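Please go over the structures that come below.
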Structure P
Amino acid sequence: MTDLPEFDDRSWCAERRVEVAHYIQTEALPFGRVSEEPSWFVAPYISIWSVEDAIKPGWPGAWVICGDLPTDFVRTSAAASARDALRELARRWLEVSESMARGEMHAEYSIGTPDDWPMLSPILRSRAELLDACADDAELWPEV
């Protein structure tokens, strides 16, 4: 049996940071710099990044989630911490997955096409449940 190479958290995080910056740019989101390190992560699955408010440089404007799940964001006005951001994104994704399962377009968010919804809905639901479980797991969040 051969030894598996050691997983490099730093490289994984650096790659996610590039993805977050690209997401902000391609989606033309009103945010500035991405934090140097994630605010929270479980490699190689989830990372949460603080991004600067474009109107108030130096202040956090949003949290961006990236990893083995959809890249998405929540403004800091709706989530004061990375943990709160996970809860808010879980709530949003569950709502969207339920709309997709009913064959209805969600009023604010869209993922894929209606033809994709039967396949995407359960995947999005499982990711929402994962985020909620992570937010509820006190062992994953160091005491502040």
Structure Q
Amino acid sequence: MEKLKFEVKINAPARTVWATMLDDATYREWTSAFSETGSFYEGDWNTGSEIRFLGPDGEGSVGGMIATVEESRPHEFVSLRYLGQIVGGVEDRTSDAAKEFIGAHENYSFTEADGITKVEVEVESVDEWAAMLNDTWPVALAKLKDLAEARA
């Protein structure tokens, strides 16, 4: 498992950046960097909640990831731990493919100073996804920056 780190500075208060990153409508916009066909979530961002990250899987059904929100401090920090995947619309928490990343974390930190919020993203990734994530996260964070600054 490889730990990847990304950051962006956004000219907006942490409250605005948090809402832009995690509200359903704007989440769909900035995460379009990861999937041309769209990405969305089911669940909420509260500590202890289970959340599903979903999108069309290219074969006419839904695919994605299942996670638990291990920690959520509004406007400061969110930590997700992956529990499994969704393949062809079916949950998978036991296959070898799912076990490759079960337990991996994805963390978002928000630090505000003088009206500028630094967002730090830390992702534990299986090696085969690292190159794609290294290419895509900066694009996604640039979209998040544009959206949040337009709302500020």
(request) Work out which structure the value -9000 belongs to, where helix-only ellipticity at 222 nm (-39500 (n - 2.57) for each DSSP H run of 4 or more, over all residues; to 500) was derived from one of P, Q. (result) Q
(request) Tell me which of P, Q gives 15.0 when you compute mean count of other Cβ atoms within 10 Å over residues 9-16. (result) P
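Given 2.9 as the derived value for distance in nm of label points 7 Å out along Cα→Cβ at positions 25 and 89, which of the supplied structures P, Q does it correspond to? Provide the component values of the computation, followed by the final result.
On the way: P: 2.1; Q: 2.9.
Going label by label, the one that fits is Q.
Check the numbers for distance in nm of label points 7 Å out along Cα→Cβ at positions 17 and 121 across P, Q and tell me which is largest.
P
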(message) Given 147 as the derived value for volume of the Cα convex hull per residue in Å³, which of the supplied structures P, Q does it correspond to?
(response) P
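Rank structures P, Q by relative contact order in percent (Cα under 8 Å, 6 or more apart) and report only the one at the top, that is, the highest.
Details: P: 15; Q: 32.
Top value of relative contact order in percent (Cα under 8 Å, 6 or more apart) goes to structure Q.
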(message) When distance in nm of label points 7 Å out along Cα→Cβ at positions 73 and 105 is computed for each of P, Q, which one produces 1.3?
(response) Q
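Comparing FRET efficiency 1/(1 + (r/R0)^6) of positions 33 and 129 (r between Cβ atoms, R0 = 25 Å, to 0.05) across P, Q, which structure shows the greatest value? Mind dumping the intermediate values first?
Values: P: 0.20; Q: 0.95.
Of structures P, Q, the maximum of FRET efficiency 1/(1 + (r/R0)^6) of positions 33 and 129 (r between Cβ atoms, R0 = 25 Å, to 0.05) occurs in Q.
The numbers here are math on the coordinates, done by the rules we state, and not lab data. Bear in mind that the values here come from a model prediction, so they are computed numbers and not experimental data. Cβ atoms are built from the backbone, for glycine too; each structure is taken alone.
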